[in-house]
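Next up: some structures, all given as structure tokens.
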Structure I
Amino acid sequence: MIRLTLQSDDLRDIPENADGGHFKLFLPDAGQTKADFKAQLEKGPRPTTRTYTVRYARPNLGEIDVDFVAHGDEGPASAWAEAATDQSFCGFAGPGQPKLTEFRSDWYLIAADMSALPVASAGLEAMPMDAKGVAVFEITSPEDRQDIAAPPGIEQHWLIQSDPHVPSTAQCDLLRDMPWADGRVQTLIAGETGAVRDLRMLARGERGVDRKDCYASGYWRIGLREDEHQKVKREETDADERKLARVGA
């Protein structure tokens, strides 16, 4: 992965607790000047836009850290991050709220692939130190493993899936075979939409996690651009909720 620090006086206005909040990243065209990019932001058309997560926020310095999955020129954000220098520029809108802001449960389930490592890591680092649960990460190689300042009661599992473009059930298989603790459960599940759907149905449909305690969001879909994915994601989420409603979950 690639970690970039973005700096702007405008970032001094973001909340102190923005770690884990999503934001919109607006990308300039190749060779575009900063003046032309600013004019485009004001007048349109909307630049190439991708959704990312604040890994660390330092409003007092006007800085945020952002982690990008490094996959060369396959995507515009990865290509921009690979080529970034201290003279590079982009646009920013946000951030939204972190995904876990209340810690009210007996046990926590965190599941993420590479695209969701920032949000999962931020959620783990925000937890009270006596929190208990399990975190399952799917990464492409052992070198992708990261040190996360998680509570000691969170059991971490790092699974290797060398090709993220091949559908995987590894996270769901591990969690289905694992005993879950009694009591209230909260989840933070994110990553490739196919895997996230399986995990949502496991948590809600099989394990009875309450809807309000189950955050499960597809961040991308194999073979689809972000705009295409968002449309499919809404349709599939609606279908899943109808199915869960029929079984009383």
Structure II
Amino acid sequence: MTRRTMLAGALASPVALALPGCSGGGGKLDPQLAALPTAADVDGKLSRLVPARRKRRLATYSMEAPAAVKGAPKPLVTIVEYSDFQCPHCSTLAQALNELVTAYPEDVRIVFRQFPLGFHKQAEPAARAALAAGRQQRFWAMHDEMFNHRSALADDNLLEYAKAVGLSMAQFEKDWADPAIAERVAAEMGRGRELGVSGTPAMFINGYPVEGMPKPEALTDVIDGERKVALAMIEEGSKREEVYARFMKAAGAQ
């Protein structure tokens, strides 16, 4: 099966994520990925290789919060995703992004950012639940569990899902109510708005903005185009782990 075929199936079908080991039975721990260099850590000599339309402001944002990062340790393509757990299109895109990580295990990294929409009443509690699960290294297990049950996100449901992915419930309930978690949700939404995000899903692929639900062939074309640019950077002397920083350096200059 080709990468494009895999993504076409993921984007076309609204079925549950059902990833092995990511829900039920305790789930699996989040990957522990090293932080990538930032734009401040690299020079701009390779910025000429980067096509335009990057988000300049994104270059100033760090990629902290390892609980909401997965994929390649040294990616060629970094996707910053803004999402809402009650959004049906976000659920479908989540499946497609999981397929991307599978299709490009050494090349693609996903960074999840919270953007719960106000008219989705349980989206903000769900966002806090995901971050609370992340404190126990099960952000992605909770992420998949909630998208699997997007239409059932009442508080009692969220407690049920937390238990299903193997969380310490006492710790989860404490973290879920922690004002610092709510502040982080608000901060991620604020950064999203600064980048022009007004609805979900929204993505920035190496800083390149992609709004709404892309067609599978369009998504794979963008990914493959970004990989080509990244490989050209490496051919001209960039370290692999510096690739995203160099895209951000170019974004800051545009």
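Here are some notes:
- Among I, II, structure where distance in nm of label points 7 Å out along Cα→Cβ at positions 92 and 108 as derived comes to 2.5: I
- Percent of Cα pairs over 28 Å apart - structure with the largest value, from I, II: I
- Given -0.35, -0.42, -0.50, -1.19 for log10 I(q)/I(0) by the Debye sum over Cα atoms at q = 0.10, 0.11, 0.12, 0.20 Å⁻¹, for residues 52-163 alone, calculated: source structure among I, II: I
- Looking across I, II, the calculation of distance in nm of label points 7 Å out along Cα→Cβ at positions 28 and 84 that yields 1.4 traces back to I.
- With distance in nm of label points 7 Å out along Cα→Cβ at positions 44 and 204 derived as 1.7, matching label from I, II: II
- Among I, II, which structure scores highest (criterion: relative contact order in percent (Cα under 8 Å, 6 or more apart)): II
- Value 1.7, calculated as distance in nm of label points 7 Å out along Cα→Cβ at positions 36 and 188, assigned to which of I, II: II
- Looking across I, II, the calculation of helix-only ellipticity at 222 nm (-39500 (n - 2.57) for each DSSP H run of 4 or more, over all residues; to 500) that yields -14000 traces back to II.
- At a computed 3.7 (distance in nm of label points 7 Å out along Cα→Cβ at positions 148 and 196), which of I, II: II
- When FRET efficiency 1/(1 + (r/R0)^6) of positions 60 and 76 (r between Cβ atoms, R0 = 25 Å, to 0.05) is calculated for each of the structures I, II, the largest result comes from II.
Any read-out appearing in this document is the output of simple, stated calculations on the displayed coordinates, not a laboratory observation. These figures come from a predicted structure and were not determined experimentally. Cβ atoms are built from the backbone, for glycine too; each structure is taken alone.
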